[in-house]
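Next up, some structures in structure tokens.
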Structure I
Amino acid sequence: MSVNIVLAVGLDSWLLTRHSALWRSAGYIVLAAASVREAIDHFKTGDFDLVLLGDSMSEENKERLTYLIRASGARTPVVSIANSSGTLDSFADATIPNDANELLAGMGELLARESRAHAHSGNQLANAF
């Protein structure tokens, strides 16, 4: 089983504790960041497979952090946990409800899709030569 490293931003400690055992059993290592500044610091020094934006973050902060990640040239997928209104966050690669099973399934699907896309682009490059 491969291990995926997730930067979880703005998730409250209760939610992290509640989901951490499930995430670990599914092959995820989760590093928490309580603020946009802390997330940026972690992102600069780490290699993450996915960034998870908590529903307690304002839409403005979620969008700002996603923009900064994209501006860095990183292709790391960004998942936004839907707030109570269920509004899709157009700046994120996916918006997933705050349900442990749906979140885990959505993260897995997104990472699998990204993996297939990278493999496909790598095959196209190899076939060009």
Structure II
Amino acid sequence: MKTLWTVIRHNSFLAVSLCIVSAALLWIYGCESMTKSLKYPGVQVNRAELMLELENIISESHIRISELDRQDEFKEALFNIAVLSAESGTINPISVALTLGNMLGFAAVIDNRRKDTVIKTLKTKNNVPVKPV
């Protein structure tokens, strides 16, 4: 033990720098980089969790944009029906029924895609194997 202290005393700067380098390497390799969560600002997340949150936010925005598109299509279809009935003076019930049916079918497909995305996200989050569709 006396020999070790003698070596440290004779090479004090080397010993201090060795301690600093060891602490820096321990910090670099041992501590994972963390940042605030996008959804929960009080929670710290790593890079993978942040990317998952970002993908989730992007998919939610796509879903909301498709909902806006669906609403605009519905309004446009109703407007077109109103224009046609105003021009012709009669209402074509078959055309109205087909238009409304097409919109309902389109909405059902969008809802199913949204549900599939939510289910896949939950399965991935819970480490459940996802079967290809």
Structure III
Amino acid sequence: MTISIGPTNTAEDHRGGGPQILLISPDLLSTSRLAGLARGIGGRLETLRSLDDAPPDGCYDLVLVDLQAVSGDPAVIVARVRTIIEGQAGRTGKTASLVAFGPHVAKNRLDEAQAAGADAAVSRGELLGGFPAIVSRWCR
């Protein structure tokens, strides 16, 4: 199940618009909070609630993965998300960056995600507190 938060994904909406972000998380509180932050920088956030669901066909600049809400081995999670990103690249020619996030006390999971190929792994506090800078750094 995907949840779109923001304008629909049309070429007109993306033209001159802000970053297009895919959040992978079943956590509605994270979704709501990050959607507000995305709107604040002129972006759009779409959510994939489960890696077992079909990914949306959008053209994303950034993919965020909630390692607290998505259970399983971080290396497997990152590999599955990389498959989604590669599928987008095949369709659109655009490769999104992957940023994993989770609680600061789960440093081991964050480190495992980065070692498995995430472009960055940050604490939830870093993501929420530094959202514009993180988006600016990792959007391609």
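We did not get these values from a lab; they are worked out from the coordinates using the rules stated. Note that the structure is a prediction, hence the values are computed from the model and not measured. Cβ atoms are built from the backbone, for glycine too; each structure is taken alone.
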Exercise for review: Looking at mean count of other Cβ atoms within 10 Å over residues 20-27, point out which structure of I, II, III has the largest value.
Suggested key: III
Review point. If you work out Cα Rg over 2.2 N^0.38 Å for I, II, III, which one comes out largest?
Key: II
Review point. Upon calculation of Cα extents along the principal axes in Å, for residues 44-91 alone from the atomic coordinates, which of the structures I, II, III produces 64, 11, 10?
Key: II
Review point. Which structure, out of I, II, III, was helix-only ellipticity at 222 nm (-39500 (n - 2.57) for each DSSP H run of 4 or more, over all residues; to 500) derived from, given a value of -12500?
Key: III
